[in-house]
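Following are the structures in question.
Every number in this text was worked out from the coordinates using simple rules, so none of it is lab data. All values derive from a computational prediction rather than experimental measurement. Cβ atoms are built from the backbone, for glycine too; each structure is taken alone.
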Structure 1
Amino acid sequence: MAVVLKEFQVSTKGFTDVIDVTDNVRRALSQSKVQNGLVTVSVAGSTAAVSTIEFESGVVQDLRDAIERMAPVDIAYKHDLRWHDGNGFAHVRAAMIGSSFSVPLHSGDLVLGTWQQIVLLDFDNRPRSRRVFVQIIGE
């Protein structure tokens, strides 16, 4: 049994920037030499999330629109009253989606559907450099 932790950086634009990180995760996997187990992808920070989607422009925009309906940018958030940084919406969005995504690993590859990719979503109100962690557990 091996436990391997890899890290990579992603530059983002914020405001529900959606970035396909599947290839980054696969690179981390190839470096680990683990063939079977579980992979967890996690982003450090409370205004970003990790999920899965078909990374196609139409569905990416549909996701952005749905997130805007659930936690609009232009309403009052108590966080903004306290910290005056204007990113209360980003914290709420990140909490709703979640900071990590786990996927099985079989024969050295991610068990994903044909049109399924792993994505980083950055909700903050400014560009960021995000630290993304890939933890691989298996043999």
Structure 2
Amino acid sequence: MSAYQREVLVRFAHCDPAGIVFYPRYFEMINGVVEDWFEDALGTSFSGLLYHRGLGTPTVHFEVDFTARSMMGDRLTFFLTVERLGRSSFSLDIRVTGHGQERVRVKQTLLFTDAKAMRAQPIPDDLRARMEHYRAAG
């Protein structure tokens, strides 16, 4: 098992007037990291899935714990592993750290869907095989 890692710089646009990350901005960062994982590690972009394969990957569940604050200028490291691979859905474990301190813990479940019919679709075999590389032990 290997975690996918991505560093994100906390920018002014991510913060409230006190310079602390405004919590909804974490969801934007998380989505960006998941999109990067699809492109960098799974070999397909979200746009490629949608426009060439007719597949969507909506999030159907989130659990989030904000364990410490992050400030403008921090460099956050996102560690993504696959916690569960189902027939059509999969769950991710995402840990966010900054300066060696945990900042956010996330459990996210996404579902492969037929983008037009809006029905669940099996995870494509080629992506499932690549996702296995990031599957958490246990």
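Quick notes on this one:
- Ranking 1, 2 by relative contact order in percent (Cα under 8 Å, 6 or more apart), the structure that comes out highest: 1
- Mean count of other Cβ atoms within 10 Å over residues 30-37 - structure with the largest value, from 1, 2: 2
- Structures 1, 2, by distance in nm of label points 7 Å out along Cα→Cβ at positions 22 and 54: label with the highest value: 2
- Among 1, 2, which structure scores highest (criterion: distance in nm of label points 7 Å out along Cα→Cβ at positions 86 and 118): 1
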